[in-house]
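Heads up, there are several structures right after this.
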Structure I
Amino acid sequence: MDIETVREYCLSLPHVTEDMAFGDDYILLRVCDKIFACIGLARPDYFVVKCDPDYAIELRDLHPEIQPAWHWNKRYWNQICLRGALSAEMIRRLIRHSYSEVVRKLPNKTRTALPEICTVKQ
């Protein structure tokens, strides 16, 4: 999987937008204005996703391609290397997990108004 495929997959999820609020070197992918993924254009073999803290530790122990994200809260954010043994399905699963983590913390009012955001399965 390459970074453009990662971007396209993220944008295929319900109510996802992208912007470059951190400057021209970073694409931020958001659901309901909350970041769930970040693509650094200077390092196209990597991207960052949010993760449940316990699951993040488990993933890092099992996969050398998954590390704490540099310049992000390492408890919640993983950096994913696209060079390695992670399958495309595993990468999509990590993206969906990140999306779901953000959706889970949205106000109930938002989740009720946009029920399709809650149907994305990890």
Structure II
Amino acid sequence: MVSLYQHDLTGRPLVETLGPNASLFARALAHAAADRVEELDQVIDRHAHGWSVQRIQPLERSIMRVALIEMLHPDVAPGEKPIPAEGAIEEAVESAKTFCGSEAPAFVNGVLAAVLREVREDQPIS
């Protein structure tokens, strides 16, 4: 998530921001999120009522992008057990608590929970 944030903010190649010790799972998530950034941002934009994706802090965007990859594309890391959507949301909220401002956890939770509700209602997400 931090690597994706650095990539987004600086434009440096993702392979540089990941570092040599990144796990295969972390690499797969980061690359999948970077490859699908337009799709993920459309989903965020639709569910972040009153906020455009451009107004959302870059780290919060990166946190939500990674969670959305885990939620919407659980097959991005072959050989890894998919993370349940609720687990992806919980991890995202905890990351927001650790790395972002005081209002970020509730915002991240609200956006991701809205996406999950939509997915569970079998509505298209993008």
Structure III
Amino acid sequence: MASRPPQIGKTSHVRDMAIYRQYYDLIADGTKTIEVRVAYTSMQKIKEGDRIRFTCRGDETLTQVKRVGRYRSFDEMFDHEAVEAINPKATREEQLKAIREIFTPEKEALGVLAIEVEKVAP
């Protein structure tokens, strides 16, 4: 009989999330512990205990959600979250500029999620 992979608890949800290489590498090495996303309807379902598999060009890193911070804007998020947890290689101003190049003001208006994660064994 073939062995089966370990089962994730029934209440856990594994979500695949594509991410740019520069941010993927920081999550994979454990230095980026907060992923920032716009609060799309599908993203609003993320909760503590869920698992996120970050992917980038064939590479993947499995994480577990520790906490989800919910904010009205990127500015508000940076007022409450550690800048170095989001990107240890950039200042708040540099990060705001980069985030706003990815997400338009209309998307930011949906709300902002700061998803705190920790790496877990697959």
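Since every read-out is calculated from the coordinates, none of them should be taken as a lab result. Fair warning: this is a prediction, and the values are worked out from it, not measured in the lab.
Given -20500 as the derived value for helix-only ellipticity at 222 nm (-39500 (n - 2.57) for each DSSP H run of 4 or more, over all residues; to 500), which of the supplied structures I, II, III does it correspond to? Corresponding structure: II. Taking mean projected area of the Cα convex hull in nm², for residues 71-110 alone as the criterion, the top-ranked structure out of I, II, III is I, with the highest value.
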